[in-house]
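Here, each number is a calculation from the coordinates, and none is a lab measurement. Everything quoted here is computed from the prediction, not taken from an experiment. Cβ atoms are built from the backbone, for glycine too; each structure is taken alone.
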Structure 1
Amino acid sequence: MRKADIDNRIWECAKREMKLAIIERAKKRIMINYSELLNKITLLKLDMEQVDHRNIMAEMLGEISLVEDKAGRGMLSALVTHKTGDMEPGQGFFQYAESLGKDISDKTKFWAQEVNKIHKYWSEH
């Protein structure tokens, strides 16, 4: 499955569900893992076990982060993390940040700054 295979209205609604789920966590100053986030999407069933579904999720997160970053609220996908292990965002987050011109030479520092910016904004609004 690719973005081109999904009706645009469904794509946009699913992306909105995703964004609202992350914002809900941001307001509480907490993170959400990828699996939890997928469970919040009702219009489009995605499975973390399927590579193409993970790619769809990554593309949606990228679109959300681009808009949020341009608005000065930070890359919202910084709050989406692995469920176990390092409990950080996937490498795609950092690659996308770098493609936006972000300095990710110290990934942990960059990520912490994004998380703080997001938590500060959404906990106040």
Structure 2
Amino acid sequence: MPVNYSTAVKTDRMTATRDYHADGDLQIMTAADAVLVTFELTALGGTVTGDTWTLAFDASTVAASEAGTAAKARIRNSAGTDGITDLTVGTAAADIILDNTSIANGQNVTLSSATIQHAPDPE
């Protein structure tokens, strides 16, 4: 029988996930794992509502450190340890929404939205 979580448990789990990553960073990467741009999470890391963590950043626009096509992202804690990997990146319908996925070195990259949702209950 599949396991189902109550809304309260999902909220607690997402709050713990946010707290683990607070003051860490979000790295936007190519398919070959080259880091294109890094967004620093705020000290609190964002907000949790129900089963969704909405990330908060020190700045929503930062300069890229490399050139390439944004293909995925990861979130690291303040010690630089990966906590969440293989997030989708795009200009719509992705975990991480950017203004552009074709990135030039030094280009300003704007992050429009970043949310992480609790894994769905199995059906």
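Tell me which of 1, 2 gives 0.85 when you compute FRET efficiency 1/(1 + (r/R0)^6) of positions 27 and 91 (r between Cβ atoms, R0 = 25 Å, to 0.05). Label of the originating structure: 2.
Of the structures labelled 1, 2, which one yields 22, 16, 14 when semi-axes √(5λ) of the Cα gyration tensor in Å is computed from its coordinates? Working through the options, I get structure 1. Once Kirkwood radius over Cα pairs in Å, for residues 51-114 alone is evaluated on every structure in 1, 2, the highest one turns out to be 2.
Looking across 1, 2, the calculation of helix-only ellipticity at 222 nm (-39500 (n - 2.57) for each DSSP H run of 4 or more, over all residues; to 500) that yields -19000 traces back to 1. Ranked by distance in nm of label points 7 Å out along Cα→Cβ at positions 75 and 107, structures 1, 2 are led by 2, which has the greatest value. For which of 1, 2 does distance in nm of label points 7 Å out along Cα→Cβ at positions 19 and 99, calculated from the coordinates, equal 3.6? Corresponding structure: 2.
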